[in-house]
Structure P
Amino acid sequence: MIIFDISETLFFNIGIDVFSSIITLIILYSYKRDFADTYSIRLLRMIETAVLLILLTDIVMWILNGKSGDYVRALSYIDIIIYFIMQIVVALFWLRYAWYRIFGHSIPRKNEAFYVLVPFIILSMIVIASPLNGWCFYLDDANYYHRGVLSAPMSVVILAYLLSVSVIALSQYRKEVLIGRKKELLTIAFFAVPPFLGGVAQTVFYGLSMVWPCAVVSSLMILLNRESQVISQDTLTGLNNRRNMERHLRTYEEGQNRPVTLIMLDVNDFKHINDQYGHYSGDMALIQTANILRSIFNGTSAFLARYGGDEFVIVMPEGKESTAEEITQKIRNNFDVFNRSKQFPFLLTVSAGYAISTEKANNRIANLLREADENMYQDKSRYHREQQTQQQ
């Protein structure tokens, strides 16, 4: 361990904390200005607010460190307690955010209470009691800050939670089929890396404050990924949006004789679902359609996109008609399986049409889209005829 004199690190630590606070304020402003007020964005705003408080209290800690006076001592204790409590708050909200983004739902309450809230409450009690017992931190007679015997174990526990999220995200990354989702999972997995490196530097060079300035780097990565999602991802289903699909299809237009199969899907009776059961049910139908497609193409190189409205597109580097037939039938079978679960008060089915191209040609992609669309509407016509026959 390399120990620096307080005078050598005071201005460096305050300076980097001030710079990091400015960046954090910019991140907070971006979440308020550029994003809808969703559950995940609210969690990110809470995380950034807690990070900002950590940085500000760290600045106050350095300013008050070693200053004499009873009022200074009391203020220092309050400031340091807030500093440590906010670290626990960041970990808590990060766990909630990461779980929600990885699995699409909140942490089950029983699991969160036992595995997260109870341990974090215990850590908070240790922090609050430290002015009396010095477990987490203490001030000497000259009002200089010192780490307590439980300071390092606390940091290890919090880091373990963050790293566990990284492991879960990487595990899901291997199963994910969407490029955008893969990027997001990697970003979530990366979140713990800069604070960890900052903690190593802070341990080796005692006196430097690096963990939370490095955490701001993680926050920037999350913000950049969210902005990328706004550009390339459909906000309702999480699939690629039409713009990103067109960009992906251009790689086939510009490439050599790469085979490509394009499957176009349309949710049957979608207007009826909206009219009879409400737009919320319509949204749930689209989300479930996307979930079924994800499960089918998990672990493949297929590109999934919401084309618009209730239409979806699947792009595969494949040129065999038998494979396209097999996949479209598999899609129908999976929707049949879902309908047997009776989760919706209506049947969720799709019409499908595909087109295949094995050689580079003029207007290759436009022709693929047109042919797949025509075949899909032929399939939809067959569906309507069957419905009319059943009603007679």
Structure Q
Amino acid sequence: MATLDLDRTNAFVLHKHHLTEDSRADDLLQIVRDIGGLHATLSTTPYLSLFLRSINFKMEDLDNVLYTRRLLGKVRYARKTVYILPKERVTTAYSAMKALLLARFEVYIQHLGLTQGEYEELIQAVLDIVKGCGKTTKEIKTKLKRDLNVSAIVNLMCDQDLLIRGKPKTGWKSNLHTYYPFNEYFPDLDLSEIKELNAKEQMVHQYLSSYGPVTITDISWWTGFPKGEVKRILGVLKNDLISLEISGISGAHMMLSSDNESLNSVEVSKKPRVHLLPALDPYLMGFKDRQRFLDDAHSAWIYDRTGNATNAILADGRIHGVWDWVDQKEPEIKFHLFENTGTDTKKIITSKAIQMGHFIFDKEPQIKECGSMIPLSQRTMGGFMSPLKDC
């Protein structure tokens, strides 16, 4: 079994994720395909993730591809979370996730105090309201004239691909979407064209392409599939895989054999590579075994108790600290370093923070270094969204 150097491994995955200078691209669709989708639970994450990976990216670029041209779609995917995926992978996502989403469906309907019949009547009423135009949950509730948890209902309908999330009316920082009938939004998609088993195999293959080398634990974490299911799928894909070890990291790893030549040819940069990754960035959420880029001693500062990743400062393939942004009268970027990184690296971090601030606020931000930070493990749910709030 071959043994890989950790620095080369990290450089390889960063390159696949368009996080090296020579791998940044201007084709948003290709970036989204290559990294396995954009994590979109937080409305701002896709924009910040693409800013780091794309050449001359502007916020309207994503809006154009996602909402105007509709070459991307916002649907449930890995671990039943919301992702932005290329249109051609939406059917795969639906088939792969359908059983997992259905398992909680009936319980949630009862939690809302609805019978199956009542829910089916609501489905038709909501579809009639949004037919031909997108509506917000507030607009849908006004039309229904009923005291209901409309947000929960439209989310369930999105899980069934009866509705799809469209452009928020109040800008890129909002999760208050408009909702459209799925079959109007993507009239040429046939959700039944891919069988569940085939869809799951495609999903694992795509993950290996975007994140490998990985462990079985990584695959199970990212997909949300039980390890037994993952092992079955790997058995189907075995002719496309090679096994290996990574120096300094425990566990057997695997990757697509087609990646072997690219991995061996990747160059490890001698210059510091610094990235201010946003909360829930795909790179941060891609692995359960995080030894490759994070010391265990700092895990509670980056990941909360449910595995949500906060804004992280990545330097030379390792996480060195946390950053945050504050949108107020005088916009500000804060950062906290776990340990001394050296003067040169800190200068680069400050420069990257200014660049990020220009993108977020459209003006130069104030920069503030925080001497301490409360670990996410000691914070309430959602603390990962504002990690340096108390600084």
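Derivation of every value follows stated rules applied to the coordinates shown; laboratory data play no part. Here the structure is a predicted model, which is why all the values come from computation and not from measurement. Cβ atoms are built from the backbone, for glycine too; each structure is taken alone.
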message = As an exercise: Rg and Dmax of the Cα atoms in Å, for residues 90-233 alone, calculated from one structure in P, Q, equals 17.5, 59. Which structure is it?
response = P
request  = Out of P, Q, choose the structure whose coordinates give FRET efficiency 1/(1 + (r/R0)^6) of positions 162 and 362 (r between Cβ atoms, R0 = 35 Å, to 0.05) equal to 0.10 when calculated.
outcome  = P
helix-only ellipticity at 222 nm (-39500 (n - 2.57) for each DSSP H run of 4 or more, over all residues; to 500) from the coordinates reads -12000; which among P, Q = Q
note = Output 27.1, 92 (Rg and Dmax of the Cα atoms in Å, calculated) maps, among P, Q, to structure P
